[in-house]
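Participant: Next come the structures, one after another.
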Structure 1
Amino acid sequence: MRLSRKVRGQAALRSLVLQAGWNFERLQNLGWAFCVEPALNELYPDPVERAAALRRHLELFNTHPYMAGYVLGAALKAESEVADGISSPERVAALKHGLAPALAAVGDSFFWATLRPVSAILAVAWLWMAPHPLNLAASFIFLVAYNMPGLWLRLHSVQAGWLKGEKVAEHIAGLRLPAITEGLRMAALICLGAMAGSLARITHPASGARVPLVDNFLFLGAGLSMLLLLRLSVRPVMLLVLCVLGALVLALAVS
């Protein structure tokens, strides 16, 4: 039985709130059940069979939220085969348990440990080097650089998992995320080197205005503080709030 494109789209959209029902007992199981519910409604017209299928998907589940779509698409493919009687529910559970831990490790390395600090470095570099008032878009740069790859992946991965089924791991390997991760880290080091070099100048790299030496060290301290707070798992939204409050305090102090 083939699931309609509408139902697969609903599953992809629901995956955006996968962690809304996170709990200590079974982690992401409530969010997972919420994602697969539209598909189960279509695959199992009989209420008893549908309830039994939903209970199977309430078992413990945990993976990186941005990579969960691959597991979701492949599991829906396997579940459709269960509804057709050509597969068993145990095969769906084995598929979930096999993919979820591996994708959690890949997602943590790429998104949490690499893309997030790289996006912060890019935003700080833009703030320092872009001419005024374009440099005020630094917060927007950070949000776009960090969120757009994850949003694209979360919406694209369900369809990829559905098409590839149990071979979705080969598709994920083709994305070469470890190589991209290493490239982003190298780019971040280059960006930091460029900023460090610009701090040695007496004039601003974008405007050409004279910059007091103490301002250079204040800027460097602010950038390093942002990176430190990110490493301490401070939420990016909280960093933005702190930056806005700090800018307001400085503006009032200068005026």
Structure 2
Amino acid sequence: MDKKLFITHGGQKLCALYRPVGSYSDSLVVMAHGGPGGDKHGPLGLFDLLAEKLEMELGLSSLRFDFRGYGESDGTPLDMTVRSRAEELGSVMAWTRERGYRRIALVAESLGASVALLGERPEVDVLALLWPALVLAETDLKAYFAPEKERELGKNGFLLEGKIPISAAFVRECRNLDLTPALGQVRLPTLIVHGDADRCVPVEQSRRACDRIPGTKKLVIVPGEGHSLGRPAERTVVLESVLEWLGAYLG
């Protein structure tokens, strides 16, 4: 059963759903959603499904949370940058240590995977990156560089993506942030899952990641063009791949 709680970060609160399994386990799976947008439920409810399966099939506890400005967390979307999210993830990891967890898996999707790679995560033992964004300027976020967007940014100081405001700081990250060099430091067992016709984040980024990660790694390429692989057959492959990986290295 999920328990809603709030994790403090810099005087603000991050809303989380915590699903503990028994009192004996020292293992926990943390899930980090993508963006801009996104929330603790994951794309099309992926994280909710994963939390249920982790409990039922592997007996693993889990925690999924909202980054600042999204879901039920404090802040506004204008607070969002990859670097700010990396700091928020650090507060979540501190909470896991306070709770006594010693073996941690991190499942991160899309921009959440960028966040996972940005900072060192010595407390993480196992990593699962779902359709990870490594070079932001080579993803659909490059739309922010169009001339009309530059004019909007110059006029307002931010962009609107639908109803979501996007900060100038995040647009600068989209131009400049390349997480490829960080891959050489990843020595955790790392699973990467990606759709072969993803129109938001090219699958070549995951192929590049798998080539450059020196530790134990596995790349699962799923036939399907949806960025979050939400069709039933695609979703089954995603869930089974993650469960198998976490069961092997954390279960």
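Participant: I have -23500 for helix-only ellipticity at 222 nm (-39500 (n - 2.57) for each DSSP H run of 4 or more, over all residues; to 500), calculated from one of the structures 1, 2. Which structure is it?
Facilitator: Details: 1: -23500; 2: -10000.
Comparing all candidates, it corresponds to 1.
Participant: Using distance in nm of label points 7 Å out along Cα→Cβ at positions 84 and 156, single out the structure from 1, 2 with the greatest value. Can you show the working numbers first?
Facilitator: Details: 1: 2.7; 2: 1.6.
Result for distance in nm of label points 7 Å out along Cα→Cβ at positions 84 and 156 over 1, 2: largest is 1.
Participant: So if we calculate Kirkwood radius over Cα pairs in Å, for residues 44-91 alone for every structure here (1, 2), which label has the highest result?
Facilitator: On the way: 1: 11.7; 2: 12.3.
The maximum falls on structure 2.
Participant: Ranked on FRET efficiency 1/(1 + (r/R0)^6) of positions 116 and 132 (r between Cβ atoms, R0 = 25 Å, to 0.05), which label among 1, 2 comes first with the largest value? Before the final figure, lay out the partial values.
Facilitator: Working: 1: 0.40; 2: 1.00.
Once FRET efficiency 1/(1 + (r/R0)^6) of positions 116 and 132 (r between Cβ atoms, R0 = 25 Å, to 0.05) is tallied for 1, 2, the winner is 2.
Participant: To which of 1, 2 does the computed value 28.6 (mean count of other Cβ atoms within 10 Å over residues 68-75) belong? If you can, show how the numbers build up before the last one.
Facilitator: Details: 1: 28.6; 2: 20.2.
It traces back to 1.
Participant: When semi-axes √(5λ) of the Cα gyration tensor in Å is calculated, the result is 28, 21, 16; to which of the structures 1, 2 does this value belong? Walk me through the numbers on the way to the answer.
Facilitator: Values: 1: 46, 18, 14; 2: 28, 21, 16.
Derived from the structure labelled 2.
Participant: Rank structures 1, 2 by distance in nm of label points 7 Å out along Cα→Cβ at positions 28 and 236 and report only the one at the top, that is, the highest. Could you put the intermediate results ahead of the total?
Facilitator: Working: 1: 1.8; 2: 3.4.
Comparing 1, 2 by distance in nm of label points 7 Å out along Cα→Cβ at positions 28 and 236, the maximum is at 2.
No lab work stands behind these numbers, since they all come straight from the coordinates. Remember, predicted model here, so these are calculated numbers, not experimental data. Cβ atoms are built from the backbone, for glycine too; each structure is taken alone.
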